[in-house]
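Heads up, there are several structures right after this.
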Structure I
Amino acid sequence: MSQDDICLDKAPSVSPEEAKKLLETNKNYILLDVRTKMEYDKWRIDGAKLIQLSELIKNYKKLDRSKKYLIVCLSGRRSACAAYALKELGFEAFNIQGGMLEWPYETIGSFEDIEIP
């Protein structure tokens, strides 16, 4: 079993629909985007705060423990690892299932704007 599979299996998660409802109705939830700056700049959910996965692990102490975190990436794999890591560190964090690729709501930019090397 790969590290990604372990994260996907053990990370608390919510559907995109649940995430949108939580963000609209509960100010205690913060949306974190753990993709690269290039990905974020080209296509993101309005209001998402960028913190790349590598930076999140190094700087988790800067997060507010009184908040709950909804975490997104492109497909849900990096965000699952982030949610799992934060859960293990005592935070309430949830992976948004399917990531940006499954987010059916309005976004800034589009997938087509991302340059794939």
Structure II
Amino acid sequence: MGINIVAQNKKARHDYEILEKFEAGIVLSGAEVKALRAKRANLADAFCRFIQGELHLMNAHIAHLETAHKHYTPDTRSPRKLLLHKKQLEKLYVKVHKDGLTIVPLMIYFN
């Protein structure tokens, strides 16, 4: 079946040297999942930041679908929690805070 690519950050591959890749889950609402399945996402200015020991995806645009939640319009660029193993989080935390590296998302996809 393969992977279903929703969005790619082609600019990141040009602007940054990719040292290591990680695969993470992401916490989404139902409407955001529907928007991603409709390929309504953009990672052009996205990056990751640690907030209270948890890694969050910042500034990734996931559009609001008109067919979902008529009375609720979420912030399309709100922080979204990323799900990684504890050892991976600790490793990334050290690289960001001690080595001064930046974490950028390369793609969003469904398995």
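Every number in this text was worked out from the coordinates using simple rules, so none of it is lab data. A quick note: this is a predicted structure, and the numbers were derived from the prediction, not measured. Cβ atoms are built from the backbone, for glycine too; each structure is taken alone.
See the values below:
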quantity	calculated
Mean projected area of the Cα convex hull in nm² - structure with the largest value, from I, II	II
When relative contact order in percent (Cα under 8 Å, 6 or more apart) is computed for each of I, II, the largest belongs to	II
Identity of the structure behind -6500 (criterion: helix-only ellipticity at 222 nm (-39500 (n - 2.57) for each DSSP H run of 4 or more, over all residues; to 500), calculated), options I, II	II
Comparison of I, II - label where mean count of other Cβ atoms within 10 Å over residues 15-22 is highest	I
